[in-house]
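Nothing in this text is a laboratory measurement; each read-out follows from the coordinates by a stated rule. The structure presented is a predicted model; accordingly, all values stated were derived computationally and were not measured. Cβ atoms are built from the backbone, for glycine too; each structure is taken alone.
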Structure I
């Protein structure tokens, strides 16, 4: 398994996770103007996630998930919101429960990281 940063700017970070040289998962966090998680997801995928948490903060399906970090101070980006994404593009395995938990855990980890301060 390898993890490679594919893009890192002050506004976004994207990573590719590969197994035996095959891309399996892509993760990202990105600062955007405030919008609904659904609107952010629309910009990241052509497939609308079919499940969401009651508060609408997380959207997910069997192979992709999107979140909105609500615990960020924003630092110099006080007018923006940090969004997260996980897309399991390189596998046929689908598990919406696992993707929901994964995006929640990932978003909470991002909220505790320096990028959120």
Structure II
């Protein structure tokens, strides 16, 4: 399993990407989908997920819809128009970050860049 501190900085991007692909999702659905896509290597806790969802909602990136499901209220999260543009930027940033990490991790020992 991947350590929580590595996931922390990526959680916003993960949530935004899933909502972009799926239209709308509720919290448990997001956690299950992440676990499924990563073959169980990433497990989101509700303590990590819901603060991110609420922050994105406060920023105007997400909105919520309530729906009655089996006599319980289920809160769905969806992207706003602003959210759709934010997701594009976050994915670009994430790809750049991943490429940079790969450059560091795959660097040959002893090479000087000076």
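Taking 16.8, 65 as the value of Rg and Dmax of the Cα atoms in Å derived from one of the structures shown (I, II), identify that structure. Comparing all candidates, it corresponds to II. Kindly point out which one of I, II the value 2.1 was derived from, the read-out being distance in nm of label points 7 Å out along Cα→Cβ at positions 22 and 54. Only one of I, II returns 2.1 for distance in nm of label points 7 Å out along Cα→Cβ at positions 22 and 54, namely II. Hey, distance in nm of label points 7 Å out along Cα→Cβ at positions 30 and 62 derived from one of I, II reads 2.5; which structure? Among I, II, the structure yielding 2.5 for distance in nm of label points 7 Å out along Cα→Cβ at positions 30 and 62 is I. Out of I, II, which structure matches -18500 when helix-only ellipticity at 222 nm (-39500 (n - 2.57) for each DSSP H run of 4 or more, over all residues; to 500) is calculated? That value comes from structure II. Assign the value 27, calculated as relative contact order in percent (Cα under 8 Å, 6 or more apart), to the correct structure from I, II. So the calculation was done on II.
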